Structure P
C-alpha cells in the first residue's frame, strides 16, 4: 500500500519511526516532511497529505503534530481526505469501518510509538463496512458540495 506521512516539528520523530516500520512491512512510503526540529506550520503539511490522497499518489495517510488536532483539521479541509485523530486501536478500526477514513492523525506529545503502531495496524487491517455507514459517508461529501 502507498502511505503518505506528514508531520510538523513536534511530530517528525514519530513520523520517521513509523516510516521505517511501515517500509519494513512492505509498504511504499511517501514522506512529505518535515524532517527536523525547526519550527514549521502544520497546516502546510496537513494540506500536502490530503493532496497526496486526493491526487492518487497515496491510498492512506498518517498526519502528526503535537496534539494531532491542528494537522487533522488542515487535512480535512480537502474533501477527498477523511482524517481521524485517534489514540487507540479501537478508534482507528472504527474510523475505517464506520467512516471510511483514509488518514489517521496522531498527537506526538500524547501517544507513544508502540500505541501509534497498534493504531496503524488496526487502521490498515480494517475494511470499510459499507451498508448503513455508506449513506453517512456520502453525506460528508454532500456537505462540501452544498457549500460551493
Structure Q
C-alpha cells in the first residue's frame, strides 16, 4: 500500500463507496474485490483504489452489466483493450435495444387492453381478464 493512500476499515470503505459491508464481502467472494491481508491480531485495511474499484463495479452494474461481465471489464480496466471493452458494450447495447423493443410491444398491448376496459359497458366479460385467460400473450 502506498504511503499517500488512505487506509480504512471495511466499514469506512463501504461508506466511502456507497455500498454496504455485505456487498463488499459478496464481491470479494466473487473475486471482484481483493481481500487484503490481515496483519496478525489486526484488521484488514483498504485504500482509495478499493473505493475506485467498487465505484467502477457499481457504475458497470448501473449500465446493465452482469457480475460476470463486470469481471471481464475489470480484466480490461488498464485501458489498453478498448476493442474488447467496446465489443462487450455493443453486446450489452443490443440486449438493451431488444428489451426496449419488447417493452414497447408490452406498452402497446397493455394500452389496448386498458382502453378496451375503459370502453367496456355493462355486465360483459372484462377484456383484460378474457385476454389473459385466452393466453394470447404467451410467446411460443
Structure R
C-alpha cells in the first residue's frame, strides 16, 4: 500500500506548475485539458487533470469555478529520505528558484540534514535526510 499523493488545485497555473515540478523532480507528466475531459465550466485549455509519475508523484489541476485553489497553511510536503542526498540538495535548490528558502538545507544539532522551502506556487517542502556515521564529518 502506498501513502497519500498530493492533489493540488491551482488558480489557473496547473500547466505551468506541473511542468515546473517535472523539471524539478523528473518523471513522466500527463496533462488533460477541460476540453479533453468534456468540461465546459472553464477555459478549454485549463488543466482538468494532471499527474507526475516518478520519484515524486503529484496530481494537479486548475481549480474549477466552485473549487478553491491551493492556499495551504500549516502544511508541508515532506521529502525526507526519499532520494540520495545529492538529489535532495538538487531538488531543494530547484524548488527555491522563484520561491523562498524558509530554513536552509543544512545539518541540524540532532545530526540530520534538512531544510524548508516555499516554491513559486506557494507549496512548502521539507527536504532532508539522516546522515550516517560514514558521512557525519563531511559537508553535505
Check: helix-only ellipticity at 222 nm (-39500 (n - 2.57) for each DSSP H run of 4 or more, over all residues; to 500) was computed and gave -20000; which structure, P, Q, R, did it come from?
Finding: Q
Next item on the list: State the single structure among P, Q, R that was used to calculate distance in nm of label points 7 Å out along Cα→Cβ at positions 34 and 130, giving 4.2.
Entry: P
Next item on the list: Give the label, chosen from P, Q, R, of the structure having the highest value of mean count of other Cβ atoms within 10 Å over residues 98-105.
Entry: P
Next item on the list: Output the label of whichever structure in P, Q, R has the greatest value of distance in nm of label points 7 Å out along Cα→Cβ at positions 10 and 50.
Entry: P
Item checked: Per Kirkwood radius over Cα pairs in Å, the highest-valued of structures P, Q, R -> Q
Checklist line | When FRET efficiency 1/(1 + (r/R0)^6) of positions 42 and 90 (r between Cβ atoms, R0 = 41 Å, to 0.05) is computed for each of P, Q, R, the largest belongs to | finding: P
Item checked: Parent structure of the calculated result 5, 17, 25, 24, 14, 7, 5, 2, 0, given that P(r) over Cα pairs in 5 Å bins from 0, in percent, for residues 26-81 alone is the read-out and P, Q, R the choices -> Q
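Read-outs: derived from the displayed coordinates by stated rules, not from any lab. Not measured: the values here are computed from a predicted model. Cβ atoms are built from the backbone, for glycine too; each structure is taken alone.
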